Structure I
Amino acid sequence: MNQRQAEQQRDTLETQVFVALSLDGEGHADLHTGLPFLDHMLQQVARHGLFDLQIRAQGDLEIDAHHSVEDIGITLGQTFARAVGDKAGILRYGHAYVPLDEALSRVVVDLSGRPGLVYAVDFPRAQVGGFDVDLFYEFFQGFVNHAQITMHIDNLRGRNAHHIAETIFKACGRALRMAVTPDARAAGVIPSTKGCL
């Protein structure tokens with residue numbers, strides 16, 4: 001399968017976001033969002049998805065991180081959709097369970113062409129590393145809407161908010177990695193009875 005990669009720039013009055021993504025990478029991440037804990041989480045997606053990911057973001061962080069986090073999710077989703085292309089010859093579905101000490105999360109994805117997010121995560125505290133954990137939902141909602149995928153995120157157990165977040169992002173990377181993997185038995189075939197996704 002050819003190298004699957006894309007770049008996307010999103011500029012608004014609130015943020016400027018650039019994303020470059022290679023689905024057939026080695027897990028390298030070059031991340032500068034202005035939000036260190038988000039960088040740490042996105043590094044997990046790159047490493048465990050074996051994606052090469054570059055993100056540059058500037059936003060109105062003096063107001064709140066909301067605009068930046070949402071727009072990073074949107075831009076990453078747009079970039080992912082372009083990199084995946086017509087989805088011919090891939091597995092389409094992916095899933096992963098990831099533990100970290102006492103925490104365990106599951107992420108299941110379908111590169112369906114239909115955006116949908118089911119997010120069942122209750123964090124035991126409001127912030128981790130100064131990052132508002134409510135914004136993780138906004139990130140994933142922006143991502144799935146613009147990647148046009150279905151994603152179910154379930155935190156099954158955990159007490160430590162850092163551990164919970166990390167299991168979610170690691171599982172996201174591994175589930176996406178599975179979904180975009182070439183299917184040797186269906187090379188060139190769109191994985192849908194519709195003939196398109």
Structure II
Amino acid sequence: MRVIAGIYRSRPLMAPKGLETRPTSDRLRETLFNVLAPRIAGSRFVDLYAGTGAVGIEAMSRGAEHVWFAEKAAPAIAAMRANLSALKIVGGYTLESRGVGAMLERLGKLSQPMDIVFLDPPYEAEAEYAGTLQFLGSVRGRGVLAADAVVIAEHGSKAKLADRYGALEQTRRIKQGDAALSFFAFPVEEVSFEPVVDESLRLDDCL
């Protein structure tokens with residue numbers, strides 16, 4: 001596992017041993033940031049269920065203004081701190097070790113909204129997906145997000161998230177092997193955004 005691009009390009013990242021933490025693969029992370037590339041520089045980026053922090057660190061490497069990490073598993077937090085230390089990252093991020101609920105409460109108290117939210121719960125944790133996305137699409141959740149914010153959920157490719165959670169509508173879905181990325185945004189009548197696209201990526205597309 002490594003940083004794909006930016007100022008920390010090709011630097012290795014560590015993950016804890018065992019199966020409890022499932023880092024986003026390098027290939028899927030590259031696909032994600034290829035889509036987000038125009039939005040990253042200067043963005044306020046949130047990495048929920050952050051695990052080793054690989055996604056948030058990638059955002060920092062590519063110029064995000066600030067990254068908020070939420071993770072409560074001790075082994076993952078230790079790996080994340082080790083990765084940040086190895087890259088000599090001492091600022092530009094906030095780590096919430098009490099988990100996603102505590103992070104969303106913190107974000108709701110900030111004066112500036114978030115531009116990009118990425119969430120990657122355990123694939124089998126359907127309630128985590130539904131609860132987090134429903135909150136972000138609620139009246140309270142909308143106060144956390146910028147008007148043109150994008151919310152991305154990583155999930156198993158055989159799972160299908162709802163088309164809508166509160167005010168958030170699914171706009172795009174990308175499949176890659178056993179994983180998929182579902183993109184959500186506020187309705188097009190409020191903010192111009194891309195139409196729904198379902199893309200199945202071949203290995204050749206990513207090489």
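Computed from the coordinates by the stated procedures, all read-outs in this text should not be read as laboratory data. Predicted model only: the values in this text are computed from it and were never measured. Cβ atoms are built from the backbone, for glycine too; each structure is taken alone.
Supply the structure label, taken from I, II, corresponding to relative contact order in percent (Cα under 8 Å, 6 or more apart) with the calculated value 27. This value belongs to structure I. Tell me which structure, out of I, II, gives 23, 54, 21, 2 once P(r) over Cα pairs in 10 Å bins from 0, in percent, for residues 126-181 alone is calculated. Derived from the structure labelled II. State the single structure among I, II that was used to calculate helix-only ellipticity at 222 nm (-39500 (n - 2.57) for each DSSP H run of 4 or more, over all residues; to 500), giving -8500. Label of the source structure: II.
Comparing FRET efficiency 1/(1 + (r/R0)^6) of positions 102 and 150 (r between Cβ atoms, R0 = 30 Å, to 0.05) across I, II, which is largest? Before the final figure, lay out each step's value.
Numbers: I: 0.60; II: 0.85.
For this comparison of FRET efficiency 1/(1 + (r/R0)^6) of positions 102 and 150 (r between Cβ atoms, R0 = 30 Å, to 0.05), the top structure is II.
Hey, mean count of other Cβ atoms within 10 Å over residues 62-69 derived from one of I, II reads 17.0; which structure?
Numbers: I: 17.0; II: 20.8.
Clearly, the read-out refers to I.
As an exercise: semi-axes √(5λ) of the Cα gyration tensor in Å, calculated from one structure in I, II, equals 26, 20, 14. Which structure is it? Computed on structure I.
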